[in-house]
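Structures for review follow.
Coordinate-derived values only; no laboratory data. This structure is a prediction, so every number in the text was calculated from the model and none was measured. Cβ atoms are built from the backbone, for glycine too; each structure is taken alone.
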Structure I
Amino acid sequence: MRERTDFCLNKASEAEIADHLLRCDTDFVPPLSDRVELSSYAHKIACKAVRFEAWGEAVLVGLVATYCNDSERRVAYITNVSVMPEWKGAGIASCLLDRCIEHVKKLGFEHIELEVDSGNAGAVRLYEKKGFTTKEMSGREVIMRLNTGKDA
């Protein structure tokens, strides 16, 4: 049985992020390690992203990482949404996305964008449920956008 899930902001170390990404690697479509070097990506997330984290049994079990650095265009970018396989189905990704969306709204960003593979139907459904719509497609790559309601 799982312990309760604790939600935190920016608690994980770079090593904990790297371990989490490795544990979730094959759940990405295609696998994350086919697209990025995991330790470098973990470093970038640790240094530059706002991290919405779910912890269970003293392990980082869910992560949404967002770059909120495009204040000129007022667009935030979700670079990672991941939940360890044995923790899926508990609503963790949904809860982390809700926290991320609220944070981005409070910062005054107009939009949130993310990229997802069209073959990852579960992720696409989750993002659509949260209000994201397809902005553009290129091959299997889908760029989705959420209007935060902060348009000037």
Structure II
Amino acid sequence: MKVVFLDFDGVLNSYGFLKQQPHRMDRLDPAAVARLNRILARSGAKVVISSSWRVHHSLEELRRRLGEVGFAGEVIGETPDISWEEYGDPFRGRAVEIQSWLERQREPPESFVVLDDLYLEELAQFLVKTEFEAGLGDEHVEAALAILGET
């Protein structure tokens, strides 16, 4: 199995997208979701939500919201919520949450990629870093597929 660890803010939405309707900060960009769908369709990967949205929304709610904007993949779970204050750094906390999810699996994924706008040093070789200003772009699709072993 291949896995995509998915952040929302700065990946599936962006400053450019959100400023179109600034009163709604919890929206997902259908164009970014379509790019995610391309990654999933070509690689056969499944999604694990690593976004902080998972703390305030149930997995079912996140699946529903993704579906509303055209998500065509499968969400198989979410990373554990490990307080980043424990590590003194939100960047480190996100990486620890992903590593914790990986360690809990009976069988490790064949490959995985992290889509995030945070720089996660411990996971740099698996990271496709987006920027909050633009979100998930076409260039990120190819980078993610390369990490997943799809050339």
Structure III
Amino acid sequence: MKVSPLLVLLVEDNDDHAELVMRNFERLDFPCTIRHVRDGEAALDYIFRRGAYADLAGSPLPSLILLDLRLPRVDGLSVLKEIKSSDELRVIPVVVLTSSQSDNDICSAYQNHVNSFLVKPLDGACFSRLMQELGLYWLQRNIRPTVHH
């Protein structure tokens, strides 16, 4: 039986960081597809299927959302709040992947029901290990509920 690739929505404005995430996820021994958006407004449009993402077939709901906090247009915490306030979407795991180690950011994220908060390591090898662990846990080991479209 062929396993359909899981969809990961990567919300990251730094193209270098996005490339690192995508490259590391390609190395996973598990099928996944990454959709990358560069700002919070585009993330909300994708998730809520608005504008360019209104086509349901071309914009399937993700199995996992990787969310940076420092985003143009709409910040990551606002994106998180909107996702987690939706009855339909709140079951999608959201992992904050950010360079911020601020206690305020961490507390705010968990108060808004983030599923995990990870700080991006500066070292490339550490970043690769973190992506492997993240992918292994959230895409292979974690049991996901069915999200109805």
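If you line up I, II, III by mean count of other Cβ atoms within 10 Å over residues 52-59, the top spot, with the largest value, goes to I. Looking at relative contact order in percent (Cα under 8 Å, 6 or more apart) for structures I, II, III, the greatest value goes to II.
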